[in-house]
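Laboratory data are not the source of any read-out in this text; all were calculated from the coordinates shown. Worth saying up front: this structure is predicted, and the values here are computed from it rather than measured. Cβ atoms are built from the backbone, for glycine too; each structure is taken alone.
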Structure I
Amino acid sequence: MNIVKICGLKTIQEIKWTTEAGADLGGIVVLYPKSKRNLEITEAEKLVSFVKEEGLSLKTVAVTVSPEARDVFDIKEAGFDYVQIHGQLSGGVLEKAELPIIKAFNVSDIKDFDKYKDNPKIAGFVFDAGIPGSGTAFDYELLKDLKLSDYTDKFVLLAGGLNPGNVSEALSATGLSGADTSSGVENEEKTGKSREKIFSFVKAVKA
């Protein structure tokens, strides 16, 4: 499935551009102050409410790192459609989560894929670089042994250093069809997203 996710959204304008471009998922970073894209949960809820109130097709994803079960509950209460989890996914989260989970892996924890590959609460996977959101790629050879094409009931997104200029080549190299980007569609000042880059990225993935 050639699903496109634009991550690190912080404003209603960016939500609008992402939807207009035809992206499927919009990621909003929450509960992770280390990220420059992090929003307080109350601010994130305003963006999610806008999507719901306007009846937009975009599905919203709360992107966070090693959350507790209570955090996932708060994310659900804010109205998100999915929660994307980097880092640790505790048993309590898996047991109690009432939202579909997107499990993110990077080069340091990709070995844990087998723990989650068949879990029915996992809706999809993201494969990212060593430092999520860093805008750097990783060695795609790491994905070859995972047989990702077998998981037709879950979506699989490639991330890490992807932009409108290289995403087609990266998808061809991995055999994947879905992609996720954040820094790859930022404006020149790195203060937010670029409408032009969002549209170009979505077009490249959907082509």
Structure II
Amino acid sequence: MSTSRWLLLAPKRWLDAFIAGVLLVVLSPLIAATALVVRIRLGAPVIFRQQRAGLHGEPFELLKFRTMTSSVDADGELLSDQERLTAFGVRLRASSLDELPQLWCVLRGDMSMIGPRPLLLHYNEHYSPTQRRRLEARPGLTGWAQVNGRNGVDWPAKLAHDVDYVDRASPWRDLQILLRTPTAILSRRGITDGRTVTSAEFVGDRDGPEDSPDSC
């Protein structure tokens, strides 16, 4: 199948910018409060930045609230992701509040409100030709895979959901996903314990959890 025409139309981008702008204003007290708590519990920097694969696999800077400490071993080397991820960080990830800074990524055009979740750049080399088609859409804050099992489905199924979205995206499907996302978050269906490796399993490595890998 070919890429959905909806993904190529300007109105989708306009809607993204409008919704992200409104949410940044409406949620500004929550964003500020979360930033303050992160600063108190984990220190600076509050924002975690990482290069991810955007539209057509091009890199962009993803923003998240920090969820890990900066703890080091006796040699001054950072401890493993699992050792640096605190109980507070686990709760922050489970609530999806760590994702709120990505509204700025949507506003500046690197992401969409709806689309495949952005993965680490080196995963681009491991997609099959079909799976690589997920890069034909801007990565999303939420997506078809996130409301259909989230981390509770295996990687072939998750990537298949992404490609299905690229083929069948429409204003109606975007609305469906937006309306189903709060329920998916609040019900915690498909949410891991926050310490589980997810996308790393896709390529057989152990770089850390996909949806919130930080190395602060």
Consider the structures I, II: one of them gives -8500 for helix-only ellipticity at 222 nm (-39500 (n - 2.57) for each DSSP H run of 4 or more, over all residues; to 500) as calculated from the coordinates. Say which. I
When mean count of other Cβ atoms within 10 Å over residues 43-50 is compared over structures I, II, which one is greatest? I
With mean count of other Cβ atoms within 10 Å over residues 19-26 computed for every candidate in I, II, 14.8 is reproduced by structure II
Re distance in nm of label points 7 Å out along Cα→Cβ at positions 3 and 179: value 1.7 computed from one entry in I, II; matching entry is structure I
Structures I, II compared on mean count of other Cβ atoms within 10 Å over residues 75-82: the greatest is I
Output the label of whichever structure in I, II has the greatest value of relative contact order in percent (Cα under 8 Å, 6 or more apart). II
Hey, FRET efficiency 1/(1 + (r/R0)^6) of positions 11 and 67 (r between Cβ atoms, R0 = 25 Å, to 0.05) derived from one of I, II reads 0.60; which structure? I
Taking Kirkwood radius over Cα pairs in Å, for residues 59-138 alone as the criterion, which structure among I, II has the greatest value? II
